Structure P
Amino acid sequence: TIDNVPEFLKRHPARNLAELLNGQIPGLFISTGPRGLTANIRGINSINSGTEPLIVIDGMTYDSFAVVNSFLDVYSIQSIQVQKDGGLYGVRGANGVIIITTIGAASNPLSY
């Protein structure tokens, strides 16, 4: 968990989400391979299922870390939580969940 991303970025500048998270959350691995940029929280669950965590940004869900990494401005993030079990999200959270709250949503939760 990174509770105050703006303060964290003052000490550890990052250009994107991958740089921000790389090595900061125990059990979260970010890698680049034949399928491009991927994130993995728990390891490979099965041969037939994907291994990427569900990503939730201000309540909106995304299935691809690479897509989120390409559009999300890290300087707009207030906090990041990583859930290894993702229980609240059912089957979609089976590979874990990365929950991101942006600065605007943190200050006005009803705005989104």
Structure Q
Amino acid sequence: MEAHPYSPKDLTLLGFVPNFMSQMTILGIFAAASIIVLTLAWTFPGLFSKPTKTERLLICWWTFTGLTHMIVEGYFVFSPEFYKDKKGCYLAEIWKEYSKGDSRYAGRDSAVIAVEGI
């Protein structure tokens, strides 16, 4: 069993599998997907009405944050053993990388799960 990169080192993560993707790959995919979503969110409302720039910015913001919460954070809430992923699932890779900054996510801290689940 490979040691995990999280702190504290005595955190028990049975079956931990390291990331398949580099941090830059994860960020690159996220950036590309974000650009596509923002482009669509900016363009589509203009096909049906004439929203102001402020309205378009708000549409982009709510679309981006809504999808982020539903997809990325939803995966975390419903995948308690994301750190065991052996297939390189992109969303598991995000959370393995994110957990390096806050190991409460890998350790499934109940407060973190409650906050992310809301």
Item to check | Which of P, Q leads on distance in nm of label points 7 Å out along Cα→Cβ at positions 8 and 104, largest value | outcome: P
Checklist entry - When relative contact order in percent (Cα under 8 Å, 6 or more apart) is calculated for each of the structures P, Q, which structure yields the highest value? => result Q
Next on the checklist: Looking just at FRET efficiency 1/(1 + (r/R0)^6) of positions 16 and 64 (r between Cβ atoms, R0 = 30 Å, to 0.05), which of the labels P, Q belongs to the structure with the highest value?
Outcome noted: P
Checklist outcome for this item: Value 0.95 of Rg/Rh (Cα atoms, Kirkwood Rh) was derived from the coordinates of, among P, Q, structure P
Item to check | Answer label among P, Q for the case where distance in nm of label points 7 Å out along Cα→Cβ at positions 56 and 88, calculated from the coordinates, equals 3.7 | outcome: Q
Checklist outcome for this item: The value -5000 for helix-only ellipticity at 222 nm (-39500 (n - 2.57) for each DSSP H run of 4 or more, over all residues; to 500), derived from one of P, Q, belongs to structure P
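Read-outs: derived from the displayed coordinates by stated rules, not from any lab. Computed from a prediction, not measured in an experiment: that's the story for all the values here. Cβ atoms are built from the backbone, for glycine too; each structure is taken alone.
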